[in-house]
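Asker: In what follows, structures are represented as structure tokens.
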Structure P
Amino acid sequence: MKLNLNLKNPLVFFDLETTGVSVATDRIVELAFLKVMPNGDQTSFVKKINPQRPIPPETTKIHGIKDEDVIDSPTFKDIAKNLAKMLEGCDLAGFNIIKFDVPMLVEEFLRASVEFDIGARKIIDVQRIFHMMEPRNLSAAYQFYCKQPLENAHTAEADNLATFEILNVQVEHYKDRPMVDKEGKTVYPIQNDMKVLHELTTSNIVDFAGRMAFNDQNEVIFNFGKHKGKPVTKVLKEEPTYYDWMMKGDFPLNTKQKLTEIRLSMLQTKK
């Protein structure tokens, strides 16, 4: 297949299978990576992971992975350092990864105490491009762009390869396609540039769980609870105990990490 993507860094397409849908409490049971090099070379990596907890039957019905399938597999902590090294210098891509796969991966690295700087890499969510231009699911996206049915849908490896093929077609399909933005201006949002696609698919993200967001004034605000819509700095200044409540609460580590960064920045500004 001809590589249409204009890559400056290796682009890793990835997909996770997990014990459930909670970033804070669930764990990865399988991960699959497809690394595409700027010259078009591809390498894939699929690994079962022992989540160190039972896999609920309702989850097994979705991805087919049972407790006995992962009992002899390494834990995420066992492979975290090698995995971080494999992903070093790589940008990330996938289908619907912003809402779940990226925050879950970040959370697992934090639990393993292995540094994984998500802010240093570009993230392209193929689903966001697809839903912006052709709202449907992965199977429909594959049929639409690649003109054939998706075989073995909901297996990590097949979904990975399909997502790569879709993005590879999208950059050509939409390169001259205009759209009208919210200000009424005609723009060409899809460009064959990973930085542009990163900004397009990951705008307004503070923490991956979405507990915080940017408002129209580019201020970080809380996106939930009694302080929803209020600037985080204002809340922390007027109600310092809210920080302690969140740090002790059942929030993802990534959310706590971002909140701590904001609080430290406030303290440094006072000096």
Structure Q
Amino acid sequence: MIEYPQHLHLTAAYIREKIALFLKEDIPDGDKTTQATISGETEISAHIIAVEDLVFAGEKIIPECFGDSCNISNLKKDGALLKKGEIIGLVTGAANTILSRERVMLNLVQRLCGIAFQTRKYVEIAAPNHVKILDTRKTTPGLRLFEKYAVAVGGGYNHRLDLSSGILIKDNHIVAAGSVVKAIQKARSQNQELPLELEVDTLAQIGDALSIGVDGILLDNMERNEIFEAVNLIRNSPRGEEIFIEASGGITLKNLSQYVDTGINAVSVGALTHGVKSKDIRLEFLS
């Protein structure tokens, strides 16, 4: 059966590389306001504060946003559920450095906390039925690893990181290849080491897939009763218990509970990353 992991590790080198790009975008030729108003020798401390309830995702990221010249202390752990007004951490260093870098930090960490919080809500509904919540490739260009990391922090699991890490045959692939069977055969002949999943929207396509063999089946935009029928068809086929069954399309927090008892292994939700609202976090200087 396909095993989708939780990518909970971002290297310091990767984070630094990305933060450098974000800072270059925001400070192409110096922070003119800060340079004009703050002495370079002014030292200050600042609290990073949760302005609303959130799931924290940024333990390794915040220190890299401020660089080696600032000290970060009392930082919360990733995955911690924080209440409104709770202090996330303390930043101490040059005021001009903190002022110039705070917005990049806030923009990124606020978004990741929003993703982690949203994911946690899905997971709490799905976990009692041992159903995994998966993300998708509907991520912000340039932020994919950060966003998938936030999903994992929230308790979700990561679908393909990219188009090179797995095979997911969709409707347009089937049309271009000529049929479900032809698409699977071509993919198998060229990528025998990769897991192969087929997206289907009819029971007939499931029959075709089972006749040749796949590692996973994604049930796309199927109603609850049709999913029951599809799961029964798959599980009663030879090696059917080994096939990873995933449902996707139109499944939200409001109706998720209607799907988690159907026998599926996972629900994939694009809205974890593309439809999320950032959480409010504030950086406040201490007088």
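Asker: One of P, Q was used to calculate mean count of other Cβ atoms within 10 Å over residues 24-31, giving 20.4; which? Intermediate results must be reported in sequence, preceding the final value.
Answerer: Values: P: 20.4; Q: 10.8.
Here the read-out was taken from P.
Asker: Compare distance in nm of label points 7 Å out along Cα→Cβ at positions 40 and 144 across structures P, Q and report the one with the greatest value.
Answerer: The structure with the largest value is Q.
Asker: Ranked on distance in nm of label points 7 Å out along Cα→Cβ at positions 192 and 216, which label among P, Q comes first with the largest value? Present the calculation step by step, with values, prior to reporting the outcome.
Answerer: Details: P: 3.8; Q: 2.2.
Top value of distance in nm of label points 7 Å out along Cα→Cβ at positions 192 and 216, among P, Q, belongs to structure P.
Asker: So if we calculate relative contact order in percent (Cα under 8 Å, 6 or more apart) for every structure here (P, Q), which label has the highest result?
Answerer: Q
Asker: Suppose you compute FRET efficiency 1/(1 + (r/R0)^6) of positions 184 and 256 (r between Cβ atoms, R0 = 35 Å, to 0.05) for every structure in P, Q: which one lands on 0.70?
Answerer: Q
Asker: Comparing P, Q, where is distance in nm of label points 7 Å out along Cα→Cβ at positions 56 and 232 highest? List each step's numbers first, then the result.
Answerer: Values: P: 2.8; Q: 4.9.
Answer by largest value of distance in nm of label points 7 Å out along Cα→Cβ at positions 56 and 232: Q.
Asker: Further question: Determine which structure produced the value 1, 5, 12, 14, 15, 13, 10, 8, 7, 6, 4, 3, 2, 1, 0 for P(r) over Cα pairs in 5 Å bins from 0, in percent, calculated from the coordinates; the candidates are P, Q.
Answerer: Structure Q accounts for this read-out.
Asker: If you work out distance in nm of label points 7 Å out along Cα→Cβ at positions 8 and 176 for P, Q, which one comes out largest?
Answerer: Details: P: 2.6; Q: 3.7.
By distance in nm of label points 7 Å out along Cα→Cβ at positions 8 and 176, the leading structure of P, Q is Q.
Values in this text are rule-based calculations from the coordinates and carry no lab data. Note that the structure is a prediction, hence the values are computed from the model and not measured. Cβ atoms are built from the backbone, for glycine too; each structure is taken alone.
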